[in-house]
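K.L.:
Right after this note come the structures.
Taken together, the values in this text are just the output of simple stated rules run on the coordinates, not laboratory data. Note that the coordinates shown come from a computational prediction; the quantities given were computed from them, not determined experimentally. Cβ atoms are built from the backbone, for glycine too; each structure is taken alone.
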Structure P
Amino acid sequence: MACSTGPLALDNAIDLGAAQIKKITSPVAGLADILVVPDLEAGNMLAKSLSFMAEADAAGIVLGARVPIILTSRADSVETRLASCAVAALVAQARREDLKKAVA
């Protein structure tokens, strides 16, 4: 059996049965709370697929800039827009706490 913490294919990340069939042992297989994508296009396609086909809620931010950048679409629900704001606020707060630790 292969042991992996990632990256995992989408089916292995969200479906424990798929991971078991493929004999993937991982503490996160089938239990992923967060899906990380390689670029904006992949993220957009994944988010819209989940939102429109699976009625999933989503939040979108870009990491790596000086501040989190919130990504929303004109078609996003109020819940998705608020979730994106909440995630960005959490990331900003974590960065502020890290800076305080670094200065102390």
Structure Q
Amino acid sequence: MRSPKTPPSVPPPVANLSSTAGDNAGELDLQWDPVPVASTYDVQISPDPITGTSWTAQPSVTKSKSVILGLTSGSRMWVRVRAVGPGGIGAWSDPAGKIVP
């Protein structure tokens, strides 16, 4: 007799999100610790200051890194990421801020 399968759990929050200058003006490189149960990651950006409605979705990614293109040089941008897995959608990471090169 087999024991019942445990349903998949919701992914934990993404940790250690960092935002650094990209290779070109107007680019930010994002990197974070991989979440083992994540199949994709949702990425959002917000101009400074952050408000409840200032977040804008970016394309989802499958690796624990992303590049945001087409930003205005000299502006402060905030980013956040959440893991998506078979058990559902995890909580947003703490925001990481960076002045766009």
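K.L.:
I have 16 for relative contact order in percent (Cα under 8 Å, 6 or more apart), calculated from one of the structures P, Q. Which structure is it?
P.N.:
Label of the source structure: P.
K.L.:
I've got another one for you. Work out the source of 6.9 here, i.e. which of P, Q gives that when mean projected area of the Cα convex hull in nm² is computed.
P.N.:
This figure was derived from Q.
K.L.:
With FRET efficiency 1/(1 + (r/R0)^6) of positions 71 and 87 (r between Cβ atoms, R0 = 30 Å, to 0.05) derived from the coordinates and found to be 1.00, which of P, Q does the value describe?
P.N.:
Computed on structure P.
K.L.:
Have a look at P, Q and say which one yields 16.2 for mean count of other Cβ atoms within 10 Å over residues 31-38, as calculated.
P.N.:
Values: P: 11.2; Q: 16.2.
Comparing all candidates, it corresponds to Q.
K.L.:
Further question: With helix-only ellipticity at 222 nm (-39500 (n - 2.57) for each DSSP H run of 4 or more, over all residues; to 500) derived from the coordinates and found to be -16000, which of P, Q does the value describe?
P.N.:
It must be structure P, since only it matches.
K.L.:
Separate question: Assign the value 3.2, calculated as distance in nm of label points 7 Å out along Cα→Cβ at positions 23 and 63, to the correct structure from P, Q.
P.N.:
Answer for the origin of the read-out: P.
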